[in-house]
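See the structures that follow.
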Structure P
Amino acid sequence: MYTTDNEGVLNNYATEVPIYFAEYPTPEQQRNYAFQGAVAVLLVTFTLLTAFSVS
């Protein structure tokens with residue numbers, strides 16, 4: 001929806017979404033994040049070692 005002022009200029013702004021605060025992760029979620037990080041580090045390390053060994 002939009003409105004115009006006296007000079008005919010449009011006044012259309014995006015609607016604002018409600019703001020909410022994030023919740024702190026539970027200990028189980030923290031363990032899952034740590035596990036995912038460890039797997040990611042191993043994957044990147046393995047990929048780099050493979051690239052260096054074939055070159």
Structure Q
Amino acid sequence: MSTVTCPECEAEITLDAGTEAGEIIVCSDCGVDLEVIAIEPAAVQLAPMEQEDWGE
């Protein structure tokens with residue numbers, strides 16, 4: 001298992017053994033969505049916000 005630091009609140013997050021790059025995880029401290037961008041070495045970034053499509 002790998003650990004990463006939340007870029008929002010700096011909490012330590014442990015990635016499960018089956019976590020893959022591109023997966024979205026949630027910080028257990030601040031609740032922000034994070035995208036796993038690499039496994040070796042483990043790295044995350046803030047997940048892109050989904051843009052609302054109001055039928056435009």
Structure R
Amino acid sequence: MGLWLVNAAGDAVQVEWPTDTCGMTFGKPDTQEAIDALRVVDTQVLPNPGPGT
């Protein structure tokens with residue numbers, strides 16, 4: 001599943017939860033605080049095209 005953040009100018013960046021070198025998530029409290037500070041103005045859920053498409 002992808003998560004994209006888009007600013008008012010329409011610039012977008014795909015983001016992921018931060019992980020360490022072993023793939024374990026870290027920074028959850030700080031990361032969650034930063035996410036909570038964002039203002040959601042629109043949400044779109046797009047279908048996953050699936051493998052081979």
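Nothing in this text is a laboratory measurement; each read-out follows from the coordinates by a stated rule. None of the values given here were measured: they were computed from a predicted structure.
Highest-scoring entry among P, Q, R, by percent of Cα pairs over 17 Å apart, is P.
I have 0 for helix-only ellipticity at 222 nm (-39500 (n - 2.57) for each DSSP H run of 4 or more, over all residues; to 500), calculated from one of the structures P, Q, R. Which structure is it? Going through each structure in turn, the value belongs to Q.
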